[in-house]
Structure P
Amino acid sequence: MNQKILIALTMYLTALIASNTLGIKLMPFIFGTHLSTAIFAFPIVFLMTDIIGEVYGKTISRQFVRMGIYCNIIFLIFNFLSNVMPVSPDFFLRESYAEIFGLSLRFSLASLVAFAVGEYQDVFSFFFLRAKFGGKYFWLRSNLSNLWGQLIDSAIWSLIAFAGVYPIKTIIMIIIPWWLFKFIMGVLYTPLSYWGIWLLRRGD
């Protein structure tokens, strides 16, 4: 496989794992809302499929999504095994470990389900718009497809990840600003997307 694709896939999967493991932390946001720290990593996941799709086509973009799903499944298995194994009496972090990685297990499950819907919707929307615009206006196609895909992903992921952990009002106050902020982050990352496209096409 092309080395550039492998580097892009590494960034894609790293951002995904970072979102699943570090996103448990909530940050205060405006008007009493909350943001997950996954906000910094997860927009890269959606943008990467757009970048790869723009340069290498829909097939490779969908393969990235499948790799993300496989990554989530494998992480779920390892996380489950780690949580069900007996705990040594000398392990002083056993309660914290169970609490943190127990929620990471839910985060991975939530990400898996959200991936199965949100990411494929993003790829579908991106290439639908690409056909409509004749391959022009990458920034518009990418951000419009991300706006839709991020809404689906945010809603599914938050409901699965936080149901029973936070009240429904808090979950709603997570979904809306998180969705909008991820979209804004995606817009801010757009120049990096063009840089990524240039790097992938350079020398081809």
Structure Q
Amino acid sequence: MEIKTASYLISNADYKQCPKPDRPEYAFIGRSNVGKSSLINMLCNQKNLAKTSATPGKTQLINHFEIISTNPANEKKNLKWYLVDLPGYGYASVSQKERKLWSGMIENYIRKRTNLVCLFVLIDSRQQPQPADIDFINKLGEWRIHFIIVFTKTDKNKPGITEKHIMTFFQILSQTWDENPVYYISSSVKKTGRHEILKQIEGLNKQYLQDFK
């Protein structure tokens, strides 16, 4: 799949104010400072599409981007779809009240956004499994949300560390899951995982078009 254009569309604090749910949508979420904006920019091949920051909790709204790509059902036509940058969960330098508002906003979006095809959950590959990540993924299971895991920042690891942390992560997850979720490894610096993730989205777009003919 080739992304032809990617542009910022709108930001909202309520899923009801999001764009009309008339096309496939893919959202990206993770703990603060997991490299979410960098991954989005890498996938879209743009440097400043999603705003990156060293300050945790910078993303505070539901941010929609309009993507125009090749159409998997018809190569002569383009396909429009949405990519969404969600606020991070877990630690951020904000008040408890703000965290509660973010939590409600995120849950409402994830559970009620009717055209959300897949949620990409980003995990920092440099760290041992974090309770916030495990808890969030278990919630997605309870809510029956289709999601895919992306382990980020793999270029910053010493050899073997990525595999070790991923193995430990799934060992913990196996306590509540019968099968491992689909996952990819990525590096925004080396563009690792770009082709695989876009190919996954292309396949989901094709299924979406078939389902809504």
## Note on the structure
For relative contact order in percent (Cα under 8 Å, 6 or more apart), structure among P, Q ranking highest is P
### Task
Of the structures P, Q, report the one carrying the highest value of mean projected area of the Cα convex hull in nm².
P
### Message
As an exercise: FRET efficiency 1/(1 + (r/R0)^6) of positions 144 and 160 (r between Cβ atoms, R0 = 30 Å, to 0.05), calculated from one structure in P, Q, equals 0.75. Which structure is it?
### Response
P
### Message
Please compute mean count of other Cβ atoms within 10 Å over residues 72-79 for structures P, Q and give me the label with the greatest value.
### Response
P
### Task
Determine which structure produced the value -26000 for helix-only ellipticity at 222 nm (-39500 (n - 2.57) for each DSSP H run of 4 or more, over all residues; to 500), calculated from the coordinates; the candidates are P, Q.
P
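Every number here is computed from the coordinates shown, using simple stated rules; none is lab data. Values in this document were obtained by computation on a predicted structure and should not be read as measured data. Cβ atoms are built from the backbone, for glycine too; each structure is taken alone.
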